[in-house]
Structure 1
Amino acid sequence: MNKKLLSFFAVLAIFTMFAVPVLTLAQQNAPTQCTITKDVGITGCDKGDCIFNDSAAEKPCAICCLFNTLYTVIDWIFAILMVVVALMIILGAVTFVTSAGDPTKTATAKNYILWAVIGLVVALFAKAVPPLVKLVMGVKSA
C-alpha cells in the first residue's frame, strides 16, 4: 500500500512540475493595471488603481504593485504564524500543567513553548522583509 501511495505522489509531483508552468504561461494578455491597497511607503505610490504605461518616472506602477503584493503576502504569513504561535503556547501550557511532574512531558511542554517563541521571532523577521527589499532595490521611501 505504501509503495502505491508513494508512486502516486511521485507521479503527481512530476505532472505538477510540468503542468503548472504550462498553465501559467497560458495567460492571454499581460495585466495593464493593478490596485494599490497598502501604503507601501514609496514616492508616487498612492492607493487606488495604477495603470501601467511608459512614463515610469511619473508613477512607478511595477514597483508599487510588487511591494503591494509583498506586503499582502507578508501580512497573511504574519497572521497565520501568530495563530500558530498562540496555539503552540497554549498547547505547551496545557502539557506543562497536566504533566504531573513527569520529566518527559515537562520537557515536551518546554519544547512547545521554545519553538513557539522561535516562530514568533520568525514572524517578526517576516515583517522586516519589505524594508530590506526596498533597501536592496534602492527604492526611495516617501
Structure 2
Amino acid sequence: MRRRSQLPLMVSLRRSQIASLTATVVDFSVLIFLVEVGHVWYVAATATGALLGAIINFILGRHWTFEADRQGVRDQAIRYAAVSAMSLVLNSLGVYLLTDYLGIHYAISKAITAFLVGILFNFPLHRRFVFRRHTYA
C-alpha cells in the first residue's frame, strides 16, 4: 500500500481561501438575517453566524480543501476547535494591538489581523495538524 499524499501546497491554499470566504459569507449572512428579519439580539446572532461559519469551514476543510475525509471526524473536530480557540485569541489580540497602540481603525485592524492569522496560523495548522492525512491508498 502506498501512502496517500497531501494536495500540493498552492492547491490547498487556494481551496482554503475559497472555503474561508464561503464560511465568512455564511457567517455574515446569518448575522444580518437573524438581526434584520428575525429580530434576534445581535450578540446571539453573531455567535450563531460564527458557529455556522465554523461548521461550514470544517466540512469544506475535511471534504474538499484538504481531502481528509478518511480520518475520524471526532479527532479532527477536537483539533479544529483547539485551533479555532487559539485563532480567536490571536485575532482579538491583533485587533486590539493595531487599534489601541497603532491607531488603526478597528475594521482595518480586523482585516489585517484576519489575513495574517489566516495565512500564518490557521492554514498551516489546518493542513498539518487538523486535517493531516495518515491514510493509505
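Derivation of every value follows stated rules applied to the coordinates shown; laboratory data play no part. Keep in mind the model is a prediction, meaning the values are calculated, not measured. Cβ atoms are built from the backbone, for glycine too; each structure is taken alone.
The table that follows gives values for the structure above.
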read-out: When distance in nm of label points 7 Å out along Cα→Cβ at positions 11 and 115 is computed for each of 1, 2, the largest belongs to; value: 1
read-out: Top of 1, 2 by relative contact order in percent (Cα under 8 Å, 6 or more apart), largest first; value: 2
read-out: Which of 1, 2 yields -21000 [helix-only ellipticity at 222 nm (-39500 (n - 2.57) for each DSSP H run of 4 or more, over all residues; to 500), calculated]; value: 2
read-out: Top of 1, 2 by volume of the Cα convex hull per residue in Å³, largest first; value: 1
read-out: Winner on mean count of other Cβ atoms within 10 Å over residues 67-74 once structures 1, 2 are ranked, highest first; value: 1
